[in-house]
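Structures given as structure tokens follow.
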Structure 1
Amino acid sequence: MSFTYLKKLPSPSEIKEQHPLSKELTSLKTQRDEMISNVLTGKDNRFLVIVGPCSADNEDAVCDYVSRLTVVSEKVKDKLILIPRIYTNKPRTTGEGYKGIASQPDPEKKPDMLAGLIAMRKMHIHAIEVSGLTCADEMLYPENWGYVEDLLSYVAIGARSVEDQQHRLTVSGFDVASGMKNPTSGDFTVMLNSVYAAQHPHHFVHRGFEVETTGNPLTHVILRGAVSKHGNSVQNYHYEDIMRLIDKYNQMDLQNPAAIIDANHSNSNKQYHEQVRIVKEVMHNRKLSGDIKKMVKGIMIESYIEPGCQKVTEHVYGKSITDPCLGWEETERLIYEMAEMNI
């Protein structure tokens, strides 16, 4: 038999009982969820900014970063809603490399799934405690959702997961904003089919249970760029791309049409400093077109305390150990500029 069963992991309810979210923070999350929902449904004209490290590898540095966002958030709260990006699971193209704190609480040690699940939950709780901001994470593994379902205000489904049936069905049971990225091929139809599936009810097996879901009307798209058959990055954040997306949305029976633009990944060709220019172009296009302003509800930025990235063994505080990120000073300046441009 190819599988070696090492140990049975605690259920989500057991982990949540050991590491609960307080009533005060539960109430805060409810308020934040409603704010984000109102943006996606067109009831609130503010703009969503999902911003944070490529991978959340260190609790102290991540919570330091998120606490800095609190100060900025208070200054721009009339124009922007900041959602800290705390990604605890990392997809790896070849299966090699750091897979996130949920798998490796210590990036230099072997995987420890139990310690990882606890570290993932504790980090999210700590971030809310120090910042008053509920966060975003990527759902790389649907079976992990239960460990953080009471903590997250935004969930992303990655380019490699968006075609997977289990991801689509699991999102249909969420009650928070959920973004479906375009696949690496760039195919808008695949992405929109995923949105359609997640917005509708389903009957399936989840974590050993037969379940039914009601559908998630807050499911929307995330444009992250694509990769051509020749291996070149292809951008999809330009004016013409959004107009094509609007046309595609209009051809389908979807609720609450909305898009988030990922300023990094293939849109920037992983040139992290290009995110500043990309964000400004997106904001400019929202000024030019009422249709684009109605469609594009937010931006996603990879940012940390220190710019760039490093090897796991270098130990520079607040610097990414996966994809390179904008540094804090540039990020702060960009957020203020975005607030000024959101009119």
Structure 2
Amino acid sequence: MGIRIKDIAEELGISPTTVSLVLNNKPGAGEELRKKILQTAKNLGYEGPRTSKEGSLCLLHIARHGHTVNRDHDVFIADYIEGLSQGAKLAGFSLEIVMFKLAPMEQVLETARTKGDDGFIILGTELNQEDVESFSAIRKPLVFIDTYHEFLNYDFVDMNNEDSVFMLLSHLYQLGHRSIGLVKGTIETRNFRLREEGFFAGLKRLGLSADRTFIFSVDQTYHGAYNDMKAILTRHPRLPSALICSNDIIASGCLKAFSEMRIRVPEDISVVGFDNLPLSAISDPPLTTIQVSKAQIGKMAVQLLISRIHGDQEIPAVKVLIGGKLIERNSVRRIEIPSETGRTGS
């Protein structure tokens, strides 16, 4: 395997997104840092994307409000970019990245309308249904990643949120947990909504009742999740034996709040996350979580987009869901429960 963007980022101790922007000749880094990145890439033997004879693809990296798509999430997005870059390179296409931070949708659409790329991959993490529908004004092939809408006539490639949440629930259930809660984000994204729906559906499938007092809402940023969970804990709420957090960033903020409030994880409460970000492996304790196949999602999105560019415009919309993998660490404890006499406890 050749040198990757992540390898350059690790060598310099900076964000992979910053490296990607510099290597794609986009703003986002000072001149001194830009030179250092380019020199490091050269020293490590980074080949970069080949000059395309086929055409160019463009990733629209959109942060509508920044509560999910932000610096805390850079590594997650960088893995998407890695998969997109590899897929484009293999197909002989170049990949351009255009970033929008808190920009109005009108600006995003105007940029897409005036660009000469053959097709667009759109990071839909913070896009609502109305935002997605507004792309009907773009008369070029489109594929959305990191979001999913059943009834919209667009191509989507996303993680399978419901199945992944059920993996977490089943894992907790097998370890004896019958009282399970959810920590979700205060600002809804489509993925968070699907995880919440999967949570309630999974409880029902396991024969467990849903206790609404065990559903907590916090901000999606690390510091926001920490502050919000600490405020919740000062009210001394009744807690379940385990909490599923909507992503690792929320889980990490909650771990800090639990620690400061002298609630031990996993001795007093078990906590699991979602995404398998690098911070999940080094948190205290290391987080059990779901590994999302981000590079595979990126490659699949490129394959689908290129098939559209090459003439498959008339086939129905394609919606691809890619499963996750359970990563077991030390944030969950086993609970010894009494023998159940013909019914499931709660």
### Query
So mean count of other Cβ atoms within 10 Å over residues 257-264, computed for just one structure, reads 24.9; which one of 1, 2 is that?
1
### Query
Here mean count of other Cβ atoms within 10 Å over residues 113-120 has been calculated and equals 19.5, so which of 1, 2 was it run on?
1
### Summary
Calculated from one of 1, 2, distance in nm of label points 7 Å out along Cα→Cβ at positions 25 and 73 reads 2.9, and the structure in question is 2
### Query
Of the structures labelled 1, 2, which one yields 1.00 when Rg/Rh (Cα atoms, Kirkwood Rh) is computed from its coordinates?
2
### Answer label among 1, 2 for the case where FRET efficiency 1/(1 + (r/R0)^6) of positions 153 and 281 (r between Cβ atoms, R0 = 41 Å, to 0.05), calculated from the coordinates, equals 0.55
2
### Summary
If semi-axes √(5λ) of the Cα gyration tensor in Å, for residues 81-208 alone is calculated for 1, 2, the one returning 24, 18, 15 is structure 1
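The numbers here are math on the coordinates, done by the rules we state, and not lab data. From a predicted model like this one, the values you see are computed outputs, not experimental measurements. Cβ atoms are built from the backbone, for glycine too; each structure is taken alone.
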